[in-house]
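Each structure below appears as structure tokens.
The numbers here are math on the coordinates, done by the rules we state, and not lab data. Being a predicted model, the structure only gives us computed values, none of them experimental. Cβ atoms are built from the backbone, for glycine too; each structure is taken alone.
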Structure 1
Amino acid sequence: MRRPRADLEAAHKNLTRRATLLGGMQLMFVTGLAARMQYLQLEQADEYRLLAEENRINIRLIPPERGEIFDRNGVQLARNVPSYRIVIVRENAGDVKTVIQRLQKLVELDPEELDAALEEMRRSAPFLPVTIAENVSWDTVSKVSVNAPALPGITPEVGLTRYYPMGSDYAHVLGYVGPVSDYDLEKIENPDQLLRIPRFQIGKVGVEAKYEERLRGKAGAKRVEVNATGRVMRELSRKQGTAGQDLQLTIDANLQSYVQARLGEESASAIVIDVQNGDLMAIASSPTFDPNLFVQGISVADYRALTQNTFRPLASKSVQGTYPPGSTFKMITAMAALEDGLIDADDTVYCPGHLEVAGRRFHCWKRVGHGWMDLANSLKQSCDVYYYDLALKVGIEKISAMANRFGLGVRHDLPMSAVAQGLTPTKAWKQSTYQQDWRIGDTVNASIGQGYMLASPIQLAVMAARIATGRSVSPRLIKTIDGVETPSGAGEAMGLNQGHLAQVRRAMYEVVNDRRGTAYGSRSIAEGMRIAGKTGTSQVRNITAEERARGVTRNEDLPWERRDHALFVNFAPFDNPRYAVCVVVEHGGGGSTAAAPIARDVTLQALYGGEPPLDAYPRKDRGRISAQQERLREVRPIARGVGSPEEQA
């Protein structure tokens, strides 16, 4: 039976509506899919391409070449040299044990390094290279290369490592580099990814550490294709990094080597500073050590030998060491009194050998006393009582303030490790530190550089430079950075009375050049090369009343660690100052006998720009000085800046 036409038309309309709805939905789906595909293929293409490439392309860092370090004349002090090592790839070696046994017949392998390499192989993927011998010679590389067919998986590689051609002469200045440790990484908030490269070297102490970021440079990168297991298949591209910046120090390599040799094996330090611009021409500590031992990681035996040495070779005594400055401080007490108008240079004080203060007897070094002393004679003969009397007039606050003006109690801005601040005590300092009131006896002790007063050799050298010039000379160690000059340390006028400074300078001249001066035995007789200075002897023990009654024990009769420190500061030439010098000999005894002779030799070496003529010395000293010069020529390294470690040897 045929359906009515009306029913057919209604059914057709329903079908058309459904088809339209379904078609619209399909169109919307296709449109959305197309839009999504367009978004992914066009707008997100770079991101997904990178994700895909990261599955097969790795970006690996290329260590930059470390900046080199030179002396003021261009002599290389720290350079990069080829470093050869032997590596093994486990999957290529097959029987690792057999291959290593063959290698040991050709070259000597360090058992500790070998055990560490085997442990690393067990932890690493079989296709990764593992170092089994570090810092090997070219001869070793040649042997391995010639025998390559019998040594599957063994490959010699070359890189760069740090080398210090001047050896121990600059150990305390430059410091050294070494492999990055976990401790190093913990100290850095956001460590450079370079530091995570195995065996990457960074500065540990000294200039190498203080200028680490400038010396390190910027990493390069290479893109390598790897397979699913991470094995490198090929290198796609390479971009070299930026080398670190070169540094030029103010130090003169020849003078530095002389100073280091002249100190010998004494536990001592010496500094030479150019008073015109603050340049440190030499800054030495003794005994010293070879920084090359630390570059690849120092052995336990070598490190123990350094740390157990009584003379502390690892310490940079020139900036870290602090000592009671002894009589080298007397110029400060004198300047405080002169500037405050409390004395004139002609005022005298009677020295009977001691001064009674608050019921306590303070002794002069000369038991029978010096008699009547004025400023010049008190410095020339180093009378203690004269300065005890000044201290009672001036007071500790003005003495400490004057010391600060001359660079004592100030941490000087030098790129060396653990630069000490020293101590110029005040009443407030003692109260906050010991919860004790300041006593008048403390002031008396401080007036001659004893008691709480502490100064480092670099501070005493700065003090001498400021006395010589009347300017606030500051020490400068870095001359240029990548050829750009750093600011001078010449300083501005200190605003002191020039007449007072002249009186102190003249008294220092008499210390060295007057027959009654404490340093007369260490004078220069060359015209235009006269030295002005001050001796100092720093007590490290208390002398009891009983010992004074029976006679004070001589330094040479005491154990080394109980002897007095010996100090000497000077500037020269007297009539046109160019250099200031400080020498401190730990437990050396007297400043006139232990420190002054070294300072005189160092000063003349600086003034002459090399070995001084014998006629610069008093006639009686010339035979001894000639023999000394010959001996020092034999032990001093040659200041040269070319050649490999093998050539240097």
Structure 2
Amino acid sequence: MNNMIYTIKPEHHGIQDLTQILQEHPEIQFVSFMGVDIGGNGTDEKIPIKLFIKDMAEMLKFGIQTDGSSVELQGIADLNNARVDILPDINCNWFIDYNYENYNSINSLPVGTLKIPSFIIHDGKQVCSRSILKRAIINFKSELMNLIEKNPRISEYYNFKYEDVEEIQLTCATELEMWVKTPEQSADFEELHTSQILKEQYWKRTMGTVRTVIEKIMDMLELYDLKPEMAHKEVGGIANKIDAKGRITHVMEQLEIDWRFSSAIQAADNEILVREIIEDQFRHHGLEVLFKAKPIEGVAGNGEHTHLGVALKLKDGKRINLFTPDDIHKDYLSEIGYGALMGLLKNYEVINPIVTATNDAFNRLKPGFEAPVCIVTSLGGTKEAPSRNRSVLVGVIRDVENPNVIRFELRSPNPYSNTYLVIAASYQAMLDGIANVINAGLSCEQLENEITKSYGDDAVYLEKYREYRSEEDVFERFTEDERSKLYGIAPATVWENLSNLESNKLKQQILKSGDVFTDELINSFKESTLQKWKNELTGRIIHDNIMLLKTFVKLHNEQDHATDLDVVNWERIVYLKTKLMKDSMTKKCIFTKIKTAINEGHYEIASDLQKQMNEKMAEIRRLYIEYKNNIF
């Protein structure tokens, strides 16, 4: 195994180096050009390594051609114009994906596939998620450099000269949460819920197979030079069950794995690789990994906090964090830092549809589970002793002893959010805030006052009838009505989120600045998201709810000494079951009404009915537990 390689760096992407590497490693038998479509799906095709070596020059220059049938490019790659090209990106790390269930006959090493992150091209234009992020990076760096050049006070503030700047660096990182479980087995909801309330699993010691796999994953991340930083248990889960022979027979645990930050596009590429490594390793050991935002209703979901930073690299090698103030004891952030944060908050209505694009994502974003639903930030309590407010949308990560770590933590994404688009949209919004703040010429003290403004106060950049900062738990401090007033009404369905994107035409222009997002790409994203919402709602969610409701059966009779409470609870359960799933000659149930509204294109009606369905399903789940527990 010591002879295996795991990455090929950009400096070795030349034909001569590549040919030599591949010939020295016969275990690498395939090549896969990984384009990432608008839905965030990475392509995976197997090209024999002999063919790649033979046609390497042409493939690296022109890529490969396909008909686009397997990628999400609605409204772009149509049936009558379906050709897409997948063009390799020679400026990022390439990974070797090993199959540990198939071994090469020459050297008995696992068969490897060289995965090359790539761009998807249609009609001569790059139309994929990676290309959107690439354009966002170029746009951000170019515009910020122009602002620095035109406003000398910025270089004076940081004590550098404009001509000494080598580049602007955008640094990102994601934290990946997941549930790990034994296939075909499930845990009792009440047991999971109680364990979560008591925090019995949070940061506890891992054991058995889970511990073994986590250690293997951390070792593998090191081999891929991803610099793993931490793996630990999360709040969800219950203790493993062990049989008479001492073997673990039931696993239900929530975990988190973190690794080091990287450049923006590389960070998104790394996340796909890490997810695949985690899935492969747990599956190899007989365990199932769930990356869904809310795989188990009623207990903690999976988040994927996304960290965003901006730095300046000078020609002498010095690195300057542009969010860091010149006196961290006096100010929370620099002028650029405040501008970036305010841009992220003010324009979040058009970022949220990208972050929260599925029914599953909305299942997680509910009050009571530490999931952010309010457009609000925390600057971190006092300047001298920064805190971490977990109830806000965007956290400011500060360390008085290490000012260079200052960055933003966007807390709303989940493991299935399209990280490329989330990062791209975030930097577009941050750039808008930076430009407006710099042009306004406000001091750091004035900017702190702006972001701390009260509802109804006038503001230079932020909206008058909003608040943007809270150092308190917004779920404990404010009622739902108060939160809606101060921070805006949070969308509750995919349709409401898409409607916000459509209605915020002015903020939509922020995404389109510099041709990063185009009308064509935004429309493709909306169509793809809408189709998934409709199909999942009618074809899976309603079906799963019906199957669940059919398990809610009458348990009491006279011999069980039924009480009046049993009778009342069961009558309410029957009422809810009928309301949800049973039609009559004159009345249609909620499930049927949803399907009808979807089929007729009445999406707003379907969205309202979905909210009713969710409320009643939550009530009947709770009620049936109460009813069941009262039966002898």
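With Rg and Dmax of the Cα atoms in Å derived from the coordinates and found to be 36.2, 155, which of 1, 2 does the value describe? For Rg and Dmax of the Cα atoms in Å, the value 36.2, 155 is produced by structure 1.
Compare mean count of other Cβ atoms within 10 Å over residues 351-358 across structures 1, 2 and report the one with the greatest value.
Working: 1: 16.0; 2: 24.5.
Max of mean count of other Cβ atoms within 10 Å over residues 351-358: 2.
If you rank structures 1, 2 by mean count of other Cβ atoms within 10 Å over residues 135-142, which sits at the top with the largest value?
Checked 1, 2; max of mean count of other Cβ atoms within 10 Å over residues 135-142 sits with 2.
Identify the structure, out of 1, 2, from whose coordinates helix-only ellipticity at 222 nm (-39500 (n - 2.57) for each DSSP H run of 4 or more, over all residues; to 500) was calculated to give -13000. Attributed to the structure labelled 2. Name the one structure among 1, 2 that log10 I(q)/I(0) by the Debye sum over Cα atoms at q = 0.08, 0.09, 0.10 Å⁻¹, for residues 31-358 alone of -0.50, -0.63, -0.77 was derived from. The read-out was computed on structure 2.
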